[in-house]
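> Next up: the structures, one after another.
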Structure 1
Amino acid sequence: MTSGAMHTATPTIVTGIHHVSIVVTDLERSRRFYAEVLGLREIPRPATFDFVVVWYDLGTQHIHLVPRETADVPGARHFALHVEDAAAARRHFATLGVPSRETTPLPGCDRFFVHDPDGNLIEIMQWFRPYHPETDGIGSAYAVAPPSGERFEPALMKTGTPSAATAPEE
């Protein structure tokens, strides 16, 4: 596949995202964050798993917490969670002492970032309407120009940048 090229001839074999696995170093601390801060519902892992992993149910998707000795290197990698009300989510995180970072606006979306206790980057998004590449994408006569000035944008981060992971204090 060439960079920037859009291919349409290949038949669709992928139908969605089932789960995201997140590396954590302190499983109980992470359990508290994902359950109490994010409000996710933990479900039993499969009976065939004879190893430790924690599953959270998000309807047709899951988040899996995978314990390791060391955290992942900070970088642009992240996952996004949809919320009904981004302003309420910002207040919720602020009340709990979880810092949030504003980022590049997306047409039809209010979004920001938080970190889990291991520095894993989580995008919080409230979509007001679907993204329309025909009108919102680069090259469209209707597209809004990117903002000028400083902003937090994972796509612009260098891997391992210390400021990339600002986890909340315990």
Structure 2
Amino acid sequence: MSDDWDDLFSVASDPLIWEQHPERNRYKEDVFKVFFREAMESGGALVILDTKSQQIIGSTRFYGYEPQKSEIEIGWTFLARSYWGGRYNRELKQLMLAHAFKFVENVVFYVGQTNLRSQKATEKIGGIKDGLVKKAYGNRPPSLNVRYIIKKPLKKLRVGS
């Protein structure tokens, strides 16, 4: 992912991507550099590719693995606006959830309290509100975030086999 700086910043430099996010100025290069560095340091950052064009269209990450709680966070997701409202976020999150549920029972998401667009997207993929939490982003003071949880689906029992 470190080789992907130019392509990722090209996507992230759109101010409208961040307009509801607690860190609204993430479209600025100096602010995005902090985000990018933290993504690299997290060890769980992923680029999102359009499989047809092979172009980078965003990024996401796994973070905060807590084995004692059987929990991991999915977050820091952003997509180029031309990919909003379609299947991309849903398919991305379905793939990430399927992978996560091989290792944990719970996946959590933290969404800025005023980021209604991302709250709706999280609810569309099955996120259940689970309270408010203060989280810090980049160099900003902590802000309130809605905590969502998705629990690993129970395996269905086969009847009559």
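> Which structure, out of 1, 2, was mean count of other Cβ atoms within 10 Å over residues 13-20 calculated from, if the result is 9.0?
1
> If Kirkwood radius over Cα pairs in Å is calculated from each of 1, 2, which structure is the one that comes out at 16.5?
Attributed to the structure labelled 2.
> For the read-out FRET efficiency 1/(1 + (r/R0)^6) of positions 61 and 149 (r between Cβ atoms, R0 = 30 Å, to 0.05), a value of 0.30 was computed from one structure; give its label from 1, 2.
1
> Among the shown structures 1, 2, from which was the value 14.1 of mean count of other Cβ atoms within 10 Å over residues 69-76 calculated?
Going label by label, the one that fits is 1.
> Between structures 1, 2, where is distance in nm of label points 7 Å out along Cα→Cβ at positions 77 and 133 highest?
Going through 1, 2 one by one, distance in nm of label points 7 Å out along Cα→Cβ at positions 77 and 133 is largest in 1.
> Among the shown structures 1, 2, from which was the value 0.50 of FRET efficiency 1/(1 + (r/R0)^6) of positions 37 and 85 (r between Cβ atoms, R0 = 30 Å, to 0.05) calculated?
2
> Have a look at 1, 2 and say which one yields -8500 for helix-only ellipticity at 222 nm (-39500 (n - 2.57) for each DSSP H run of 4 or more, over all residues; to 500), as calculated.
Attributed to the structure labelled 2.
> A value of 14.4 was derived for mean count of other Cβ atoms within 10 Å over residues 45-52; which structure in 1, 2 was it taken from?
2
Bear in mind these aren't lab numbers, they're just calculated from the coordinates by the rules spelled out. Keep in mind the model is a prediction, meaning the values are calculated, not measured. Cβ atoms are built from the backbone, for glycine too; each structure is taken alone.
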